[in-house]
Structures are given as C-alpha cells and as structure tokens.
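**Q** The next part holds the structures, each set out as structure tokens.
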Structure I
Amino acid sequence: MLAVETHNISRTFVKKKKVKVALENINLKIDHGSFYGLLGPNGAGKTTLIKILSTLLLPTSGKAEVLGFNIADETNEIRWRMSLVSGGEFSGYGLLTVEEQLWMFALFNGMKSKNAKNKIDELLEIVGLEESRKTELAELSTGMRQKMNLVRGLMTDPEILFLDEPTLGLDVEIARDVRDYLKRWIKTGESKRTVLLTTHYMQEAEELCEKIGIINDGNLIIEGSSDEIKKGSTYSSKYIVDTASQYDIKSEYESFELNNISNNKYEILILNKEDENELYNSIRFNKKITKFEIVTPTLEDAFMSLTGRELN
C-alpha cells in the first residue's frame, strides 16, 4: 500500500467569472517511509495539492488515497493519522502560552497528559524554544511561531506529515536543526512515517528528499531523484572563467555556448562529456585565462531548462 496515490487530480477556481486551473491531472505515487519533495515557484499549485491530500479541499476531478483511505469520504481516518504544518500559519490562541498551546493540541489528538509534556520538553529544546515556553502566543515573532507549529505537527508522531514551506521565517541554524530532526524522525520510523514537503528552497529538497517532483502552472512536469532531475538541464556542466583584459575569448571558443557574466568573467556551457575533456585541456594551458572552475547543474538550472522560469 502506498502512502499517497493520486489519479488525475485537478482543481479549478472561479473568480469573477474567470476559471483558473490550479492543478491539472496530477498523478503521484509516494511510498511509505519515504521523504518526497514537491518543488515549484509561488502559485505553481503546491499548496492546493497539500490541501487536497490533507482533506481541507476537494478536487474538481480525479481521485486520491492517503494511507489507503479515500480523501473524499474517509476524511476522519486520514485526519487521525496525519499532521499538517504550513509556513506562516497562525494557529492557536493568543492568550495561551507556547506550552499551554501544545499541551492543548496534544490532548485534542488523544495524547495522555504525561506523554504530551515529555514530548513538548523534547521538541522545544530541538527547535530552540525552551526559554519561550511560558511566552504567550501573541508575543511570539513570526519565526518563533513557526517553530511552535513544527512542534505541534511532530508531537503526535503522525503516520504522514504534510509540510508546506515549513522553514519559512526560520533562521539558518534553526532550519538546519529542524531538517536534522526530520531526517532522524523518518529514519527511526521503521518505514511507518512519510513526509510530503513543499518548498522552493532547492538545498532543502536536495538534503531531505529521496524523490522530488517539480510542479509548474499546475502540472507535474518531472519526477525523480535530485541527480536524475539535474539531467534535464540543457548542459552537463559549465566553466566559470576569469580572463585577462582585452582578451577576445569569444573568437577562440566560438564553438561553445558562451555568456558574459561581468567585465572579464564568462561562463562556457558544456553540452556533452566529450566537449568537457577538450575544453579542460584548452583552458588549463591558456595563459590568458587567469582563473577557472567547473560547475555542475543545480536543481534550479534544471528547472529553468524545463520551464524557462526561475525556481525561487
């Protein structure tokens, strides 16, 4: 049984008599115990898909199952087994403290009070909120509130965790701690925990996800590992070179695709491995090239090649 399976999921919205297609025939298969990442720019349809799979929104057409349950008529079975954390959300009650909020949510989800308190202690330390446990929600900064939301989503140990831009508003160090904890959480789950992450941070997706899907304008355009997706780039690698002044590099390397980055800095795109050896031997003995480095394609490069748009 798959953790998530969708069949031609589509969703449209009507605003001022105009129809907007948010998702179009999305087909996903996510294995139990896996970490799946969904990359795409703002407005691509990532959040709409998360809302459908977490039973907050019905699709216009198509079917989907989460943990073997139909999203249309078995919503309670799914909700007891999942958690959803969205970046920037404001959940809770302003007069309650961080500790009170989390304890309340834990009891709402059927946890025993003692177990809830132990879990709260553990997770608050991980996200760096232990000193703010007595702080009222209304007094928290955006980043601190997001840390609390992450704790809320993790403390019930869900079978499937939906993370929609979870590190939005977090500083670099805390975001790294959160990623480290998520990796441990998946690893110790004995293939019983699944995460679906939406993000437009390439590094986050590469670090966490075994499989990545790229969504653009409501369409799932490619799936695979990070390395597999990078092969969708228009080049296999590129050289970044600094040249001496007055050097006409374009005439010497006219058979390659060459772009000027700044005054004496250029990038030379390599379309195949055969060209890479030839170019390397030429560059390293060229005294008018003062510095060079080779760069392999990134996820953003692949996204640009596939869609013509920047990922961020």
Structure II
Amino acid sequence: MQVGFIGLGRMGSGMAANLIAAGNALTVYNRTPEKAAALIAKGAHLANTPGEAARGHVVVTMLADDRALEAVVFGDDGILAALAPDAIHLSMSTISVALAERLDAAHREQGQAFVSAPVFGRPDLASSGDLFVLAAGDPTPVAKCRPLLNAIGQRTFPIGAEPAKANLVKLSGNFLIASVIEALSEAMALVGKAGIDRTQFLDILTNTLFGAPIYKTYGALIAEERFQPAGFKAELGHKDARLALSAAQTLQVPMPLASLIADRFLALIAGGGGDLDWSALALVAKRDAGEDAAPLQPN
C-alpha cells in the first residue's frame, strides 16, 4: 500500500518503521527532516511538504496537538488539498473531540475518508508494534486501514462510525492514567516522608492490591524518579486533561478530579517540569510534602 506518514516523534518513528517492515511503500514528512534519516535508510521516501506525503492511498498523522494537526491538514500544500478522492486520512494523534468532528466534515466535503485511531501505549510499544488502537469511522475505510493498524498494534478496538468517539475514549483513558499517576504520587510522598523505601512499597502494592501493568510501569518511574527521557511529556498530559474537560463541558459532565489533575500538571509545568515525563507529577506531591523545593526536577 502507498502510505504517507506525518509526525516522526518518539511514537511516530516506531510506528512508521513497523509500516515499512510490513511491506508498505512509505513516504514520510516531519517538520525537522533529520528525524526521517533512519526511516529513509529502511526504504522510506522523504516528502518536502505534508501534501506530498498525502498522495497515496492513506496518509497517517501522529502529531502532538490540535495546532500541529490543523497546520498539516489545512495549511499550504496540506493534506486536505492533496489527498485524492476516496483516499484516507488516518489520524492517530490525541486530539480534541471538536477537531475530530471538524476534520471528518472537511474530508467528507472533499470526497475523502477520515478515520480516527488514537493509541494507548508508550514509545517502547510503538517500536515493537504492540500498541492498542481505538478505531472509529465509516466501516469501509476502517477495513482498508486494518492491515496498517495490525502492523502498528497488538489489538484494535472498534468504537463505531463516528470518528470523534475514538478521540473521546482516548481522552477518557488518559484521564484515568493521570488519575493513577496522581494517586501513586501522593501515596509515594506519604510513605517516603515516613522513611519507608518507596521501591519496597511498590513491590507490596503490585503483588497484592494493584497488579495491573499501569501501576507497575508508573509506580517504578515514580519510585525511581525516572522522568527523563519522557515517554509522554507533562505538557501533553496537561493538554489532554484540558481536552477531556472541554469535552465534559460540551456534554455537561462534571469532572472535578480532571480539574484537579489539570491544575497539578500546571503546577509541574510552572515549576520547570513541562518536558519531563507526565509521571513527574510525583515531584509536585513530593514538594508539597516539604521534601523538595522548586524548580521541580528529579534528584
């Protein structure tokens, strides 16, 4: 399949490599072309513009936020102008519900298809092809994208015919992850200040009450203060909390815990920790417990 891929960050680079390994002819675009070097060595072609990457059967986007995606879709020589009728924009970014709805309408007007397929998983799962994919859109284009989704993820969950519903599920899931991170952070601050070894505490938790992978993964990052390099930056966690709250406001669903978490991320960012992993929320809890002073940085 002729596939374009736009967005070669820590997630996108691994995903694109798996598409090449699956036998797809890949054309890649990134704002900083140097990030494409490893993929070009594997056989990918480098596009000079987003539109140039969108001239195949499917163009995949994996970008940081709404603003970045809007720029490559609606900008000069962007996806919307270049994508052929019946070709597919497969959006795998974590974006707002409102933007997903806007993109779906814009592509329909051009006779193009739009599929939302955000993912759960960190960069190591992106590299190994073991992400979990949430796919929503018209059944025919979703089915056409299945070989690509199978190359990227270990399982695809169909969400329905409305692309934006996949984005709402993704934001809701990220809200739950952030809630676990905040709860772990507060508990670790409590036992740590009492002089209890945090790694031992984590071992007790994950072998008794909380054996799920999310507690093991984020508990270890918090206990060991391994917040660099960021698998998912705190500033992106803040963005997703705000997007969840925006969707909640539209649907008239109170989310008081999401409001608290957004403020905790803002405190971390204001203290200089925006580029740290989002599990660095633990530093806010640790500071509030009187163990650390600003700026918020790991030991």
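**Q** Kindly point out which one of I, II the value 14 was derived from, the read-out being relative contact order in percent (Cα under 8 Å, 6 or more apart). Write down the numbers at each step before the final one.
**A** On the way: I: 20; II: 14.
Comparing all candidates, it corresponds to II.
**Q** Among the shown structures I, II, from which was the value 5.6 of distance in nm of label points 7 Å out along Cα→Cβ at positions 79 and 271 calculated?
**A** I
**Q** For helix-only ellipticity at 222 nm (-39500 (n - 2.57) for each DSSP H run of 4 or more, over all residues; to 500), the calculated result is -16500, so let me know which of I, II that is.
**A** II
**Q** Could you figure out which one of I, II the value 2.0 for distance in nm of label points 7 Å out along Cα→Cβ at positions 199 and 223 was computed from?
**A** Derived from I, not from the others.
**Q** While we're on this one: Give the label, chosen from I, II, of the structure having the highest value of percent of Cα pairs over 32 Å apart.
**A** Once percent of Cα pairs over 32 Å apart is tallied for I, II, the winner is I.
**Q** Turning to a different aspect of this structure: If you rank structures I, II by distance in nm of label points 7 Å out along Cα→Cβ at positions 127 and 263, which sits at the top with the largest value?
**A** Values: I: 4.9; II: 3.9.
Sorting by distance in nm of label points 7 Å out along Cα→Cβ at positions 127 and 263 in descending order puts I first.
Quick note: the coordinates plus some simple rules give every number you see, no bench work behind them. All of these numbers come straight from a predicted model, not from anything done at the bench. Cβ atoms are built from the backbone, for glycine too; each structure is taken alone.
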